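Enquirer: Pasting the structures here.
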Structure 1
Amino acid sequence: MTAFLQFVVDVLALGGAYALMALGLVIVYGILRLVNFAYGELIMVTGYTLFLLGGSPLPWILMAAVAVLMAVLTGIVTDHVAFRPVRTKSVTAVLITSFAFSTLLQNAALLLISPRPRSVPLPDIFSETVRLGGVVTPVRNLITIATAVVLLALFALLMKRSVLGLAMRAAAANFTMARMLGVPANLVITSAFAISGLLAGIVALLWLGRSASVAPGIGLEPLLVAFIATVIGGMRSLEGAVIGGFLLAFIDTSLNHLLPQDLLKFRDAFTFTAVILILLWRPEGLIRGPAAGRRT
């Protein structure tokens with residue numbers, strides 16, 4: 001029973017983080033039909049903002065708020081620099097500018113800060129543990145679960161009950177038709193990038209809580225995780241992104257518990273094998289999103 005409870009807590013904590021990452025990626029893809037490959041750098045921006053504010057007298061919660069705000073602003077800048085100027089062009093052009101902006105941010109961190117990992121300030125609660133039903137688990141896992149529940153609930157309310165949410169859903173279903181009906185296209189797209197940045201910034205705080213350090217390449221793993229989760233769940237489905245995130249966490253955690261110690265180094269190979277099997281069964285993902293409309 002104790003082992004099962006530990007497994008559940010691990011899946012929920014990891015799945016909550018994965019689901020939020022996937023949502024941040026798929027909300028942009030749902031409207032533009034394009035993957036934002038600079039998404040991982042929002043994690044990096046959040047981490048380096050915390051690092052730069054580490055010596056200030058500000059309370060940590062305020063530093064965290066500034067770091068998340070920087071991720072939001074960087075998300076909006078990504079739209080204006082990498083997507084908006086070329087989004088009416090070919091898909092290849094947008095992908096290249098997305099990669100280029102990602103590389104630009106990484107190299108800026110390398111040149112202006114350091115190529116080596118830097119420590120970020122974290123409150124003591126991130127390193128504390130708590131006993132829960134006989135299971136000793138890091139408090140940050142419970143924080144991750146609670147944060148994921150709150151954000152997913154707020155996101156669902158935003159998409160279903162607000163004018164902005166309805167506009168974003170309409171744009172995701174058929175962008176061209178939504179524009180013809182008066183939906184402000186640039187506002188919807190900028191809002192999608194801002195929400196993506198908000199989710200990435202919050203996830204970054206939870207992600208950094210595991211290592212307490214930031215490096216220029218820290219965004220690669222979250223980007224890969226988010227991309228795999230959205231592919232599993234369905235590239236055009238917000239619900240699918242959440243399900244894909246939790247399913248990927250279930251696979252990873254199961255392998256951690258079941259694989260012998262000498263096979264753990266091959267965990268990624270087993271994970272990708274499971275993903276391939278899922279896609280062979282459901283090539284479009286577990287949940288099919290709205291029919292693809294034109295992106296411009």
Structure 2
Amino acid sequence: MTARERLANARGFIFDMDGTLVLGDRANHGLAPLPGAAGMLDWVRGRGLPYVVFTNGTNRAPAHFARVLREAGLRVPDELMMTPASSAVLMFTRRGYTRVMVLGGEGVAGPLREAGIEVVPPAAAAGGAPGVDAVFAGWYPEFTMPALEAACDAVWSGAALYSASQTPFFAAANGRALGTSRAITAMIRSLTGCRLTVTGKPSLDALRAAAARLGVRPGEIAVVGDDPLLEVPMAHRGRALAIAVDTGLGDAAAYDHLPPSRRPHLRLRGVDELLEICREQAGS
């Protein structure tokens with residue numbers, strides 16, 4: 001089956017946010033829809049196909065991201081917005097975690113609290129963190145040395161280490177902006193030698209969490225994104241359809257050095273071209 005045939009038969013969509021649907025500044029402020037973004041979401045909705053918008057950002061809670069997207073002109077309901085904290089909730093619940101040290105703000109902690117998981121701030125764990133099941137790092141530009149020490153103490157006491165994302169950058173209107181969770185967890189791992197689990201893209205757990213939200217199998221999903229390190233690898237891991245757009249971090253040569261098995265199934269200029277193809281296939 002060709003990539004376009006798979007697109008025509010897709011039963012659900014995962015859309016990245018920054019660089020795919022919108023572009024903003026380094027703090028995800030001033031978001032502006034990219035060409036075709038509103039029309040693409042309207043088309044998917046009109047065809048009765050489920051979709052989610054999955055961003056690796058954790059500076060906001062999912063509902064806050066959805067509200068910001070609506071203010072920018074994209075009709076995204078709260079329940080259709082996902083972040084690495086959304087998939088972390090599923091992962092932690094399945095593992096029976098009840099207490100998690102959060103290195104991040106409300107965008108990281110909020111979804112955990114809503115799921116009934118006790119959130120332990122690093123300041124409350126100074127001198128040791130007995131009973132902490134995991135340390136979870138996300139967007140945290142206020143990270144401090146005392147927080148590093150508290151996190152390491154928790155890991156040395158048996159807590160597992162999780163990261164929202166390991167990509168060094170995300171797409172912004174002026175090029176790219178530095179993430180924080182990779183840098184934070186690199187320090188913790190350097191000191192403790194512990195293993196790391198990623199809750200956001202490109203992990204298979206993130207794809208499975210989104211598939212569960214959509215109610216379809218991973219292989220029936222079309223994953224649309226701009227980052228060569230995130231959406232395309234995640235799609236391949238779950239045998240989903242990988243669609244890359246050139247409106248964010250991935251430029252015209254981003255995939256040329258990769259073997260065919262790691263390249264996108266479809267390479268497009270943006271979601272505006274994806275919308276054109278979808279309309280043509282559907283005769284609408």
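Just so it is clear, none of the values below were taken in a lab; they were calculated from the coordinates. Please read these numbers as outputs of a predicted model, since none were measured by experiment. Cβ atoms are built from the backbone, for glycine too; each structure is taken alone.
Enquirer: When distance in nm of label points 7 Å out along Cα→Cβ at positions 11 and 267 is computed for each of 1, 2, which one produces 3.1?
Expert: Numbers: 1: 1.6; 2: 3.1.
This value belongs to structure 2.
Enquirer: From which structure (1, 2) was helix-only ellipticity at 222 nm (-39500 (n - 2.57) for each DSSP H run of 4 or more, over all residues; to 500) calculated, if the value obtained is -10500?
Expert: Numbers: 1: -23000; 2: -10500.
For helix-only ellipticity at 222 nm (-39500 (n - 2.57) for each DSSP H run of 4 or more, over all residues; to 500), the value -10500 is produced by structure 2.
Enquirer: So if we calculate distance in nm of label points 7 Å out along Cα→Cβ at positions 131 and 227 for every structure here (1, 2), which label has the highest result? Kindly include the intermediate steps, with their values, before the conclusion.
Expert: Values: 1: 4.5; 2: 3.5.
Result for distance in nm of label points 7 Å out along Cα→Cβ at positions 131 and 227 over 1, 2: largest is 1.
Enquirer: Given 19.2, 59 as the derived value for Rg and Dmax of the Cα atoms in Å, which of the supplied structures 1, 2 does it correspond to? Walk me through the numbers before you get to the answer.
Expert: Working: 1: 19.2, 59; 2: 18.7, 64.
Going through each structure in turn, the value belongs to 1.
Enquirer: For relative contact order in percent (Cα under 8 Å, 6 or more apart), the calculated result is 22, so let me know which of 1, 2 that is.
Expert: Numbers: 1: 36; 2: 22.
For relative contact order in percent (Cα under 8 Å, 6 or more apart), the value 22 is produced by structure 2.
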